[in-house]
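Undergrad: I've put the structures underneath this note.
Bear in mind that the values in this text are calculations on the coordinates, not laboratory data. Given the structure is predicted, the values throughout are model-derived calculations rather than measurements. Cβ atoms are built from the backbone, for glycine too; each structure is taken alone.
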Structure P
Amino acid sequence: MRHGYDGSSTFPAVPSPPGRKFVPRLTMLGTPKLNYDAEGLSRMVADASEDALFFCDTSFFDNRTDARLWEALLNREGKMVIVPPVCKELESWLSSHASHVAGRVILNEESSVRFIGLDADDEREQAAFEYYVNLLGLRKSLVALELAKFEEEHGRVPTDGELRDLMQGLHDNLGPRGYLLAKKGGTAEGSPNFYTDEILVYLAMKTGIETGREVVILSKDEDILEQFYKLQWLLDTHYRSMLLADLYAREPDRFVSHPMPKNNQDLEEMFSGDDDTLVERPAWLITGNAAPILPPYCRPVVVHCWIVGDRLTQMAFCAEREMERLLHTKGVTGGLNTYKFGEKNCHLWLAPCDVPKSLRGCAAIARDRRTRSGLVEMPLFDANQAIYTSERFMHATEA
C-alpha cells in the first residue's frame with residue numbers, strides 16, 4: 001500500500017478519433033495558439049468519426065481556407081453544418097462564389113451540407129434558445145447600456161473625455177475578455193447579424209447534447225472561442241445548480257440552511273423573496289468531474305471549438321446527454337434552473353455578489369429579480385454571472 005494514497009477516480013470513456021485527446025467529464029481542455037499544417041488538419045477532419053458534425057462560421061468562408069480542408073469537410077453526407085444566421089451572412093459571398101466547392105453545395109443544398117436551426121413550433125426549444133443567446137449577447141450590449149444610462153442621468157451624450165472614462169470603467173469592471181466583446185459589440189449594435197456568434201455556439205452545443213454526436217465549431221474569429229468558453233461555464237454551472245436543487249428538494253435535512261440576509265445590498269438587488277434561503281453546500285459535493293452530486297452514470301459527448309487562423313487554437317468541452325434536461329427546464333420555466341421550488345430558482349454560486357466570507361460556500365434557493373426578454377424572464381443574477389469574467393476552472397492533464 002502506498003503512503004498517502006487517497007483512492008482513484010474513474011472517468012467515463014469517450015471514444016477519441018485520431019488526433020483527439022481524452023477529455024474528462026465536464027472538463028474543458030484547451031491549447032495555446034499552435035503552428036499547424038493544412039494537410040495534417042485536413043487529414044484530421046477527413047478521418048473524424050462517422051457521426052461527427054462540423055459547424056462552420058462565416059469567417060471560415062474565404063479564399064485562404066485550404067482546398068484540402070473543404071474536401072475533408074464534404075467527404076460524406078451531412079458532415080458540414082450551416083446555421084441560419086451564418087447562411088444569411090454568406091449571401092454576398094455565395095453570390096460571387098457560386099462555382100466554389102463550398103458555395104456550390106450550399107446553393108444547391110447538396111447532401112454533404114446540413115442546415116440546422118430550431119423547430120419554430122416548439123416554444124420550449126425557442127425559450128431555451130432565447131435565454132442562452134440573450135445571456136451570451138448581453139456582454140456585447142454593455143457599451144450601449146452604459147451610454148443610455150449616462151444620457152438618462154445627464155440629459156445629453158458624453159463628451160469625448162467622458163466617453164473615454166466610461167470605456168476605461170468598463171475595462172476595469174469587466175477585465176480584458178469582457179471589455180473586448182463589449183467594445184466590438186458597441187460598434188455592431190443594431191446589426192441584423194448581432195447574435196450570429198451566440199446562435200452558432202448555442203446550436204452547436206445543443207446539437208451535441210441532444211444527439212450525442214461529436215461536434216466541432218470551425219471559425220477564424222476568436223470571439224467565437226470566448227463565447228464557447230462562456231457557454232460551457234454557464235451550462236456546467238446551471239446543470240450543477242439543477243442537480244443541487246434535486247438533492248435539496250429530496251433530502252433537505254442533509255443540508256444546513258440560513259435565511260437570506262436582509263442587510264446585503266448585492267443580494268437584495270438580485271433576489272426579492274421574503275423567505276429566500278441560503279444553503280451550505282460542501283465543495284466536495286458539487287465541484288469537480290467526480291462530484292457526488294453528478295449522476296453516477298452519464299453519456300458523455302465532446303464539443304470542440306477550433307480557431308483556424310494563421311495558427312490553430314483548440315478547445316474541447318466534455319458535456320453529457322443528461323444536460324438535455326437542463327435545456328428542457330430552462331424552456332418550460334422561462335429561464336430557471338429548477339422547477340422544484342415553484343417561482344424560486346437555485347443558484348450554485350453567489351459570485352459575483354459581494355458577500356461575507358462565511359456565506360461564500362452557500363447556494364441560494366431564492367426568488368430572482370427578473371427582466372422580460374421575449375419568451376423568458378432573465379434573472380438579473382444570471383445576467384451578472386454572464387458578465388462576470390473571473391470564473392474558476394480546472395485543468396486536466398495527461399500523464
Structure Q
Amino acid sequence: MQTWFLNPIDTLFFKEARPMEGGGTGELASVFPPPSRTLMGALRTYIGDSMGVDWKKFDQNMDENMIESKVKQIIGYSDHYANLKMQGVWIHYNNQRLFPVPLNIMENKQENRLSLLKIDTNNPYYCDLGKNVCLPINIKRTKSLTKYWLTEKGFNAVLAGTLPSNNDFIEKDDLYKNESRLGIAIHQQTRAVKEGMLYQTKHFRLKENISFSIDLTGDKDQLKSGLFKLGGEGRMVALEKSDQLASFPKPPTKVKKVKGICLYLLTPMLLPTDSKFLPAFKKHEEDNRTIWKGEIKGISLRLISSVIGKAHREGGWNATKQAPRAVQSFIPAGSVFYCEVDNIKKTLKQLNNCQIGEERYLGRGHIVAGLWT
C-alpha cells in the first residue's frame with residue numbers, strides 16, 4: 001500500500017446529487033471530501049495520459065501489443081479496475097489524519113458537555129423494524145457533531161469506550177472555506193452563450209496545512225508525482241507520493257467488562273439490495289428481542305442496534321457511456337453498529353480496519369472495531 005497526497009492548487013467542486021439543470025434549485029453545493037469514484041477516475045486518466053493513450057481507441061477491441069491494451073491491464077476499463085484499489089479519501093490537518101466523528105457522540109451546547117449514546121437493552125420497542133427492537137436512549141437537548149472531524153488519537157479513545165478530549169475535534173471551518181461561483185452554459189460547436197442558462201455553484205478552498213490523501217494498492221508503477229485535473233471545471237491538483245505509512249485508529253489491547261463491540265464506519269458503505277443495516281444480516285426474534293444475525297470475515301455477530309445518519313448520496317459522470325451515473329445512496333461515514341459476539345478480543349483483531357459492503361475497490365465500507373461499554 002502506498003499513500004499519496006493531493007494538494008489542490010485552486011478551489012475544487014464536486015457536484016451534489018441534485019441535477020444542474022433542475023429549475024429553482026438555487027446554488028449547488030460541493031461534496032466534501034471528494035467522492036472516491038471521481039478521484040479514482042481522475043487518477044486513471046492521469047495514468048493513461050502519462051502512458052500516451054489514444055482515448056478514442058481505448059473503447060475498442062485492440063491488439064494485445066497496443067499501448068491502450070497494456071493500460072487496460074493497469075487501470076481496468078469502465079467499472080472494472082484491474083488490480084488498482086484505493087482507501088480513503090482521507091483529510092490531513094497539520095500532518096494528522098482525520099476521521100468522521102461517530103454519530104453516537106452527542107453534544108449539549110447549553111451545558112458544554114459531551115456524552116455517548118446508550119442503547120436501551122432493557123426496554124425494547126415495537127416499531128416498523130420488529131417486535132422488540134433495542135433503540136438508543138434519547139438524550140434531551142443534544143445532537144451529533146456533524147460539523148466536526150476527529151483525530152486518530154480521539155478515535156482511539158472512542159474505540160476504548162471513552163470520550164475524546166476537546167482538542168481532538170477539528171471543526172469544518174478550520175479545514176476549508178466556501179466560495180460561490182456564477183457560471184454560464186456554452187454551445188460546444190459555436191462557443192456562444194446559451195441564453196438564460198445561468199448556474200450557481202459553491203466551491204471549497206482548503207486552508208493552509210490541509211490536504212487530502214489516498215492509500216493505493218495494485219500496479220502503481222506508472223503513477224508519478226505531478227499535476228492532474230480533478231472535479232468540476234477540471235481544477236489542478238498536485239499529486240505527491242508519501243513516505244509515511246497509512247495510519248488508522250486502533251482498538252484497545254486490554255478489554256474490561258463490556259456488552260459487546262461497536263463497528264464504526266470511516267467511509268460510506270454501499271449495501272447489497274437485500275440488506276438493511278449490515279451485508280447479509282438477517283432478522284431474528286430471540287429472547288424477546290429483535291436482532292439481526294450475520295458474519296463478517298468468519299466472525300458471527302448479533303446486531304442489537306445502530307446509529308445511522310442521513311443517506312450519503314453520490315452520482316457522477318460515466319466517461320465510458322458519456323452520460324450521468326445513476327445516483328446511489330450509501331450508509332454514511334460515522335454510523336455505528338452495536339453487536340454482541342462470543343470472543344471480544346478475537347473480534348476486535350479480526351474486524352478492525354477491514355471493509356464490508358459493495359465497491360470495496362473504491363474504499364467503501366471501511367470499518368474499525370471498538371468496545372461497547
Structure R
Amino acid sequence: MKNRIRVIPNPSDIGILTFVHLSWDDYWMPDQHIMSRLAPHYKILWVTPPLHWRSAIHLGGSGASSRGVRKLSPSFWTYAPERYLPTVYRSKGVEGLFDKIRVKRIKSLLSSMGIKQLVLYIFNPMFASQVGRFNEQLVCYHAYDEYTFSEIDLPISTAESELIKKSDVVLMHSKTLCEKKGKLNPETYYIPNGVDFDHYRRISEESNIILKEFDSIPRPRIGYVGYIKSQLDLALLLGIARKRKDWSIVLVGPVNTNHLEIQETVQLLRQENNVHFLGGKRPEDLPKYINKLDVCLMCYRKTAYTKYIYPLKLHEYLACGKPIVATCLDNLREFEEVLYFADGLEDWIEKIEKAYTDSTTELEVRRIGVAKENSWEARIEAIRSILESKLAGRI
C-alpha cells in the first residue's frame with residue numbers, strides 16, 4: 001500500500017498520533033482515507049491495538065514479523081505492538097507493566113519522527129484512555145459511526161460522552177450524529193465522508209478495462225460494493241434475485257464472518273444462479289468494479305444504527321456516474337435528486353427497473369457533479385483548517 005502515501009520532502013513538524021482498531025492493510029474505511037490524505041501535510045504515527053495474550057501465543061512466524069514498526073514513507077509510520085507486549089487483562093500487574101512499555105515505545109517513535117506539535121486523533125471511544133498520555137497539544141475525536149452498533153437507539157455511553165467533552169475538536173460524519181451528540185462540545189464540526197474523485201473519474205473514463213470475473217455475468221448487473229454485513233437487507237436481495245432471474249446480482253466485498261446472523265441468508269444467496277460474490281478488492285480497484293455495474297445499491301435495513309450512517313460508497317457510486325437505488329435513510333435525504341429511494345420488495349424492483357431504463361447523460365453528469373463537490377480533498381482542507389486554527393491559538 002506504499003503507493004497510497006504521497007511523499008513530500010519537508011513535512012510539517014506537526015504530527016498526528018492516531019489509535020485505530022484497524023490494521024493499515026485492512027479493507028479501507030474512513031480512517032485510512034483520512035490519514036493517507038493528511039500524510040502529505042503532517043507526520044503520522046498509526047497505532048493499532050496490541051494482541052490478546054492468547055493470540056500472541058498462537059501467532060505464527062509470518063504474523064509475528066508483521067508486528068512492530070513499518071515505515072510507509074519518511075513521514076508515515078505504523079506501529080503494531082510486538083507479540084511480546086500483548087494485553088493481559090487477567091493480571092493487572094503484568095498488563096500495567098506492558099502498558100507502560102508500549103507507551104514508552106510510542107513516545108520514542110514520536111521523538112524519532114521529529115514531531116514538535118502533536119495532535120492526538122481518535123476515531124473510536126475505545127481509545128479514550130489515551131488522552132493526556134503523550135503531552136499532546138490538541139485532542140481530536142472523529143466519530144464516523146454510531147459505535148454502539150445497536151439496532152435500538154441507546155444513550156451516549158459515559159466513555160464517549162467524556163471523550164467528546166474533553167476533546168479540543170470533535171468531527172462527526174453525519175448530521176444525525178451531530179444532532180444527537182453535538183451539543184456536548186461547542187467545537188463540533190460536520191465532516192461527512194468523501195471520495196477520491198479524480199481517481200474514480202479517471203478509471204471511469206477508461207474504456208479498455210477488462211475484468212475477467214465479469215465475462216460470465218450477463219447484464220443487467222445490479223450490484224453492491226462494500227462490506228457484506230448485518231446492516232444490509234440481505235433478505236431483500238434474496239427476494240430480488242428470486243423474482244428477477246433475468247438480473248445478475250453482483251456483490252463486491254468481503255463477507256463479515258463475525259455477523260453470524262447473516263450467514264444463513266448468505267448461503268441462500270450463494271445458491272442462486274444469478275447471484276455472484278466477487279470477494280474483497282483493493283481500494284484502488286473499486287471503481288473498476290463499480291463501472292461494470294448497471295445499477296448500484298445501498299440496501300440498508302432501517303434501524304437506529306443506520307439512522308446515523310453516511311455511507312462511504314455514496315459518493316464513490318456517484319463519481320462513477322452510476323444510478324443508485326437506496327433505502328431512504330435520514331442522511332441520504334439531501335441527495336434525493338440523484339438517488340432512487342425504495343421501500344419493500346416490489347418497490348425496490350420497480351425502482352431498479354426505472355434506474356436502469358431511465359438513466360441519461362444529463363442524469364449522469366448531475367451525479368458526477370454531486371460527487372465532485374464532496375471530494376476527500378475538500379474534506380481534508382476543512383479538517384486541516386480546523387486543526388491548524390486550534391493549534392495556532394495555543395502557541
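Undergrad: Quick check on the output: 182 is volume of the Cα convex hull per residue in Å³, derived from one of P, Q, R. Which one produced it?
TA: Here the read-out was taken from P.
Undergrad: Among P, Q, R, considering only mean count of other Cβ atoms within 10 Å over residues 238-245, which has the greatest calculated value?
TA: For this comparison of mean count of other Cβ atoms within 10 Å over residues 238-245, the top structure is P.
Undergrad: For which of the structures P, Q, R does the calculation of helix-only ellipticity at 222 nm (-39500 (n - 2.57) for each DSSP H run of 4 or more, over all residues; to 500) return -13000?
TA: Going through each structure in turn, the value belongs to P.
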